[in-house]
Structure I
Amino acid sequence: MHELAMVRSIYDVIMEKINEYDVNRVILVKLVIGELTGVEDTTMKSCFEVYVQATPVEGAKLVIQRVPAKVRCRVCGNEYQTKIPFSDCAVCGNKSITIISGKELYIDSLEVE
């Protein structure tokens with residue numbers, strides 16, 4: 001369950017911002033998560049709820065925006081979305097690709113009071 005380790009890191013960043021900007025309470029946390037991270041939304045939300053109990057983040061809504069996996073063929077330059085990052089290029093059949101998106105994991109925004 002690597003989601004718990006991610007929640008710890010996310011919480012640390014949130015707490016830094018709370019202290020930096022003298023925030024009383026966090027209402028909403030928006031995360032951007034790529035499809036290739038292996039993060040399961042339900043597990044992430046459950047870990048988040050438990051981890052932030054009795055903190056200024058308790059009760060905050062966690063919103064997850066998914067980024068699809070997109071790759072570029074190194075041979076022909078074709079860009080395409082895929083569920084399997086090492087799939088054959090539909091244009092030339094090559095397996096040599098560069099991942100363009102899908103590995104993201106960051107806090108996009110916080111709503112606070």
Structure II
Amino acid sequence: MAEHNDLGKLGEEKAIAFLEENGYEILETNWMYDKAEIDIIAQKETILAVIEVKTRSSLEFGLPQDFVKPKKIQLLVKAINEYVILHDLDVDIRFDIIAIHKENSKFNIEHIEEAFYYF
């Protein structure tokens with residue numbers, strides 16, 4: 001597996017642990033619909049959190065969250081709409097980003113709630 005894939009997988013594992021430590025129930029990881037993949041679907045109380053995880057080995061090329069582009073957001077919205085319909089859920093949906101970057105062999109994790117909105 002390519003090094004960036006290993007880093008991405010490690011980032012998702014760290015994000016899951018972070019969310020569980022903060023009271024989230026992980027419902028799905030790497031959930032696919034059509035061309036969209038949702039990294040993590042988690043629930044905390046009545047909030048269904050759609051979480052995009054971005055992991056970078058450094059900040060040299062920008063913040064991890066800056067790499068969530070409009071096309072990705074569009075795909076996430078399409079996918080979570082299908083997920084809610086399939087599971088007949090009545091929840092509030094929130095789109096979050098967990099931005100992770102490595103600094104001196106330590107991983108910094110930032111949970112950005114309501115990172116973007118959909119209409």
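Nothing in this text is a laboratory measurement; each read-out follows from the coordinates by a stated rule. What you are looking at is a predicted structure, and each value in this text was computed from that prediction instead of being measured. Cβ atoms are built from the backbone, for glycine too; each structure is taken alone.
Set I, II, criterion FRET efficiency 1/(1 + (r/R0)^6) of positions 49 and 89 (r between Cβ atoms, R0 = 41 Å, to 0.05): the highest-scoring structure is II.
Tell me which of I, II gives 36 when you compute relative contact order in percent (Cα under 8 Å, 6 or more apart).
Values: I: 36; II: 23.
The read-out was computed on structure I.
Structures I, II were shown, and distance in nm of label points 7 Å out along Cα→Cβ at positions 33 and 105 at 0.9 was computed from I.
Assign the value 0.10, calculated as FRET efficiency 1/(1 + (r/R0)^6) of positions 57 and 97 (r between Cβ atoms, R0 = 25 Å, to 0.05), to the correct structure from I, II. Traced to structure I. A value of 17.6, 55 was derived for Rg and Dmax of the Cα atoms in Å; which structure in I, II was it taken from? Here the read-out was taken from I. Given 14.0 as the derived value for mean count of other Cβ atoms within 10 Å over residues 25-32, which of the supplied structures I, II does it correspond to? Answer by label: II. Match the computed value 12.4, 38 of Rg and Dmax of the Cα atoms in Å, for residues 9-64 alone to one of the structures I, II, and report its label. Here the read-out was taken from II.
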